[in-house]
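What follows is a set of structures to go through.
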Structure P
Amino acid sequence: MDKATDATARNLRVLRAIHELSQQGQCPTYLELCGALGFASKCSVYDHIVLLCRFGYLDRTRFEPRALRITDKGAAWLRANP
């Protein structure tokens, strides 16, 4: 799989965590995602979010907290990969 053009299983894991944590009422922070995913830094979460946005699976409003939204394409990807 070409990392420059294709989302990876790890990207799917991040998207799934965003979806699951969002079920609690609000979008998770980068720190909450970092803890849920076992990542060492928030920078890792940020890198995955940037890629997911680039691929069209996630939408975010820059400079606003808790402003991530899974797109229809992202929701379809989650359904296709249970």
Structure Q
Amino acid sequence: MTANIPRRIIQTDKSRELPLLARAATMNLRLLNPDFEYVFFDDAQVEDFIDTEFPQYRPVVESFSPYGSSATIYSGIWRFIV
């Protein structure tokens, strides 16, 4: 059995207003991977995605903050559902 990993780069950040260095790194990543779909989610889009696609996970997501000490767990949940 062979499963194909989607050729998709998913980036998230607090907002779409990225610092110059982050914008440059993103552009470089996209130029180096032209065959990959690129998708960006800001925090509001992450919340909308969860509410639309996985509302059953809302209580779990709400139990962790995207900032502070539980940010790693929050990010892990996001990676799991996308």
Structure R
Amino acid sequence: MWTPNSSASWLLYQTLEEHWFSTRVSSRLLGAGIGTYRDLVLKTESELLAIKGFGRKSLNEVEGVLSDYGLKLGLTERDLANLPP
């Protein structure tokens, strides 16, 4: 069962430009129209890997940062609605 930590709700509305990703990963995500962590967690691994210049190493970086906050890729709107405040 997936369990986010208490920082997850706060993080979802932060822009990717402000936090923790390498310049390469940030620029690829922003170029694909993914501007917030909320946008990011709604994407799947396959969707990210389809972004030009975004490979397995970039995916591992993203998954590592998300896991620090108890988040993961492929969440649904319903998952997000059930996050603790």
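What follows is calculated from the coordinates using simple rules that are stated; it is not laboratory data. Since the model is a prediction, treat every value here as computed from it, not as a measurement. Cβ atoms are built from the backbone, for glycine too; each structure is taken alone.
Can you tell which of P, Q, R yields -16500 when helix-only ellipticity at 222 nm (-39500 (n - 2.57) for each DSSP H run of 4 or more, over all residues; to 500) is derived from it? Before the final figure, lay out the partial values.
On the way: P: -16500; Q: -14500; R: -12500.
Source structure: P.
For the read-out distance in nm of label points 7 Å out along Cα→Cβ at positions 20 and 36, a value of 2.5 was computed from one structure; give its label from P, Q, R.
On the way: P: 0.8; Q: 2.5; R: 1.7.
It must be structure Q, since only it matches.
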